[in-house]
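Structures are listed in the sections that come next.
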Structure I
Amino acid sequence: MREVIAITGATGFVGSTLVDVLGKESRYELHAFGRRDWRNKYVATYTKWDITAGPLGREESPPVDILIHCAGSVSDWGTDAEMYTANVAGTQNVLQSFAKARQCIFISTASVYDPRSSKCNLREDASLPQRYFNSYAASKAAAEREALQSKIPFVSVLRPHAVYGKGDTKILPRLLSARRAGRQIIIGNGRHDVSLTAVENLAEAVRCAIEHPQEREIFNIADGKRYQLLSVIDLILREAHYPKKYIHVPVSLAYILAVMSEGIYKGFQIHKPPLLTRYVFSQLTEEYTLDISKAQRMLNYQPTYVLEDMVSGILAGIDCASSSS
């Protein structure tokens, strides 16, 4: 008998990849949910649903075995109310709609870890902060608690870091946007290590979580290698056919600029995020690496994709000319 899977956020970057990956397996019957009009050959039904509007009605909520919850806001710039509504209240509505599922896989983020503490080889049992730099991380941490405290018997929380791939609108485009006068802006020297997560590796982690259900567990998810940030930028510039010319901004000056940018944007109520925030600063100036051994051990997670093999395809979908100035 085919297992019935519900995927929220199916029209988004991660959700649409999951539909394509899991839809190729005949043992699954997929029911997809998203905010936009959408069609996909792999889904049995697609329902247009804004999870912030409330739970699904009984006629709209099919009985499912597995819930994969991807929907929510992934912006690092938004008000507390906006983020709470999208990520916490939205998660509550999703859990209520599929309360009879046997298993829940919740796509969270490594941004829930303490931005003020060491982020070297982070493990899942690292302590979480009382306060975050932004509402995104705080709301995702609260949404994790909702999932883990639900009555669904098996819950796996996945914490990827810096998810990239075809259709990415955040990671590579944002790096390319930090170009001025033909030069790439880098904070500090960029010679620290970071963990990145190919969206295909995240999809593999979801598949592994389905096959190895856990009662209440959290897993870091990342590529099987770590990257030096400067090497990542070198690779992107080379593949985008840009010269490797840099402007190195001192770390102390960058932090002041981040604080000022946040103040100006909040003061003028600008909805678009500034190029540099304290959250982005913390991501770009310090080592941010994940220990993925727990997922490898308990889920048999074996990531196979790396940035070097994928960057050309990713950049082909990005208008590099409009990503720089």
Structure II
Amino acid sequence: MKFLNPISVSVLAEKIGAEIIGDDSIIATGINEIHKVEPGDITFSDVEKYFEKALQSKATIILLPNASVCPPGKAILVCKDPFEAYNNLIKEYRPFEPNVGDSKKNQIIHPTAIIETGVVLSNNIKIGANSYIQANAFIGEYTEIGENVIVQSGAIIGTDAFYFKKKSDGYQPWRSGGRVILEDNVQIGAGCTINKGVSGDTIIGYGTKLDCQVHIGHGVVVGKHCLLTAQVGVGGKTIIGDNVILFGQVGVAQNLTICDNVVVLAKSGVSKNLEKDKTYFGIPAEEIKEKYRELAALRQLPELLRKK
């Protein structure tokens, strides 16, 4: 998530009641989780074993509960509860605005776009030329839809991330400050659900097609010209390359990388990174030649047992 206007670290420190360690002249341009930070971003850690990872990340400003040695060119903000400070900053700079009343804020819809009856359009959205949003779809806040995009009936784009902070009294939701971006020539099937990022973006790449009832988790990035068929589910923050095909009911765990030109056959479960230009099958998904050898060996097992 990027700020509309940069914020000085001294202003941030005052807002959250933090002590500054390091360069107090730094300017923050965005805020993001550790997985997706860029220079200029704020991030946080409240678990000591991850402090060093946060400090050595691309983030420029790090929220920590304890003082630490600050790398050059960065600033540490020492505060009581880094998660609360982080979450409150997202709430402040990207506040929740419910869909009520007739007036909508910051909707940029190209005059050639077709919006059918019953579509719900939230605040702060963009819809490009010649895009077609079918009846009863939902377009959530901060969604950006490119040109020549089709969103079929009942699709839900831009729902909150399923992402929680475990506290002593239960699970506290993070404010979802990210976006969903559908690039040009994307097609989203009926009944699909696409979560927006926690603070980064969920992106469906140019020319990619989703069949009906596909679920895309928060912060997922899908490359160009991919095909995701019915009932595929992709866990949060997974990165999918270009020209990937996931056949029906494939399940993909979170935080993985599926490289270019991969094919995953139906009903497979992906639990580890997949190398490019290969076909995979099974639970857990493995390269198809190896998996078929395993299945052939298993078929011989009853006969081997009878011989003993």
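Nothing in this text is a laboratory measurement; each read-out follows from the coordinates by a stated rule. Note that the coordinates shown come from a computational prediction; the quantities given were computed from them, not determined experimentally. Cβ atoms are built from the backbone, for glycine too; each structure is taken alone.
Here are the numbers for the structure shown:
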item	result
For Cα extents along the principal axes in Å computed as 57, 41, 38, the structure of I, II it came from	I
Distance in nm of label points 7 Å out along Cα→Cβ at positions 72 and 264 from the coordinates reads 3.1; which among I, II	I
Structure (I, II) behind the derived value 49, 22, 19 of Cα extents along the principal axes in Å, for residues 128-223 alone	II
At a computed 18 (relative contact order in percent (Cα under 8 Å, 6 or more apart)), which of I, II	I
For 9.5 (mean projected area of the Cα convex hull in nm², for residues 200-295 alone, calculated) the corresponding structure among I, II	I
Mean count of other Cβ atoms within 10 Å over residues 48-55 from the coordinates reads 16.9; which among I, II	I
Origin of the derived value -4500 (helix-only ellipticity at 222 nm (-39500 (n - 2.57) for each DSSP H run of 4 or more, over all residues; to 500); candidates I, II)	II
